[in-house]
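The next part holds the structures, each set out as structure tokens.
Here, each number is a calculation from the coordinates, and none is a lab measurement. Keep in mind that this is a model prediction, so the values were computed, not measured.
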Structure P
Amino acid sequence: MTDDPRTVCRTPTAGKSGVTRIPTWKFDLLRGHILDIVKDAGPDGYPMASLKAALADRLTEDEAARLGKLGWHMMAVKLEMEVAGDIARMPKITPQRIVLV
């Protein structure tokens, strides 16, 4: 077991009650970058398919090495941000885009 503080990440999917807990520093790092990326995109939103690459571009080599699997952590943080009401999926838009709430 680790002594690192952890943040609970929930899923917005109806009927799914499972949660995951990731180190808070990882959560804060990715949440901050996601908020910046989506904010910069403005009202047109940011395409979900490009989010992983955009995050990878913002991470230092050390952060990327310490983070581990970017895709998994990104998804956990993004889903929690949806549940918390920080970001939302744009309705009736394909491909999927996210905006600030």
Structure Q
Amino acid sequence: MYRLLLDNVLYIETIKRTSHLIVHTKKGPITINGTLPQFEQKYPDLLLRIHASYLVNPSAISELRRFAATLTDGTELPIPEKKYTHVKEILKQEGYL
């Protein structure tokens, strides 16, 4: 069992065709059981869905550009064209951009 502090979570990635997730933290990745929709429902105000495979901690985004987000650790995550405008608006509203 893990206790995660949101401040340490960068993003959560689904492992295709399984009910496992990789939680990428500042200290390294952790594999856990669960699905992105479960995390999205449990933490709707803390995590942002930017892609079908990724939930991101908005405070971990250091740069947003057309169809990609760069995180504070240098990781670059894709943002589909159809979600980009929505993600950008949410980040602006919440004061992250």
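In this comparison of P, Q, the computed figure -16000 for helix-only ellipticity at 222 nm (-39500 (n - 2.57) for each DSSP H run of 4 or more, over all residues; to 500) is attributed to P. Quick check: 33 is what I get for relative contact order in percent (Cα under 8 Å, 6 or more apart), calculated from one of P, Q. Which structure matches? Considering all the candidates, the number was obtained from P.
To test your reading of the models, identify which of P, Q gives 6.9 for mean projected area of the Cα convex hull in nm² when calculated. Traced to structure P.
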